[in-house]
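Listed next: structures, encoded as structure tokens.
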Structure P
Amino acid sequence: MKATKPPKTDSHDLRKLQGSSDLEDTAVFEISQELRQLLADVFVLYMKTKNFHWHMSGRHFRDYHLLLDEQAEQLFGMTDEIAERTRKIGGTTLRSIGDIARNQRLQDNDEWSVPPTDILTVLLDDNRQLTRSLRLAHELCDQHGDVATASLIENWIDQTERRSWFLSETSRDG
């Protein structure tokens, strides 16, 4: 879902959406689109992590339950940062569950029961995919000279890599 130019708006709409940034309209549009997809993916990963947290079972229940709760809190914290950055540059962000569904790239998991080792693998794969998406978003920000968003993305990459590391090391347990 890559658009190449901002939507046509009348001057009233444009004034309403302008942020505090001096970025060109095209940059605002493209970066906002990317941030909207990142936000949708983070919400999907948050919900998936909480789902697995709530439905965890097995001999490592307590350790996995706590790990997933910690990771879900971190993901939820990212949502506000992504949305507020989108608004600061003058873009619009997600408005509903349907909007998340239209913009998400990560897949939902509606399975009734998922074994703990599969849970760790699914979340590891999703975090790795999110890292790749964050790197692409960083490149887009670099192309448009948006150093502030790029800086935030660097922190989100670090957080996502840390989650991946924990999931990878925990899954070695078998």
Structure Q
Amino acid sequence: MAPSTPAPAAPVRDRLTFQQATRTAIAAGLAAWLTHALRMPGGYWAAISAIIVMQSEVGATLTASKDRLVGTALGAIVGWLVALYEHPSLWIFAFAVLVVMVLCTALKFQNAGRLGGVTVAIIVLIPHTGPAWKIAVERFLEVSFGIAISLAVAEVWNLAQRRLAQRSSRA
């Protein structure tokens, strides 16, 4: 029988969970505030993206960010092409989701497929007043903005944690 590894103590797990929640809240709040200040029309997508990609480690946040970015880019392109039809059928919409998911997997971004499908749904299923290409570009830019903010918050947090650890090891 292999020796079992003890589970982390509840206070440590709770502290890490609180730190994750704090980083995520900072990134989401900053994204919402900046997109509001910049008058981005669908700035809430930046805040949502910041929440989606924030992970407990910078490397994991970077991986999630790549998936979100690729999925959104491919979903925006496919969604735009589908939205060029006056009234695309639900079958065309479903096929577009399939195409995005298969394309993401073929490009080795398996986790990006679901996010690409969401982007297709946003562009195709939600009524918009502007041209489809503009909606697709706006979604991509808003999502990218949220990703950038989340990556910046994760990196600054990581740097601050390292500096605190260095100070406490000197003491």
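Each value in this text was obtained by applying a stated rule to the coordinates, not by laboratory testing. On a predicted model such as this, the values are computed, not experimentally measured, just so you know. Cβ atoms are built from the backbone, for glycine too; each structure is taken alone.
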Computing FRET efficiency 1/(1 + (r/R0)^6) of positions 25 and 57 (r between Cβ atoms, R0 = 25 Å, to 0.05) for each of P, Q, the value 0.90 comes from structure Q
Working back from 14.3 (mean projected area of the Cα convex hull in nm², computed), options P, Q, answer is structure Q
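Determine which structure produced the value -25000 for helix-only ellipticity at 222 nm (-39500 (n - 2.57) for each DSSP H run of 4 or more, over all residues; to 500), calculated from the coordinates; the candidates are P, Q.
Working: P: -25000; Q: -27500.
Working through the options, I get structure P.
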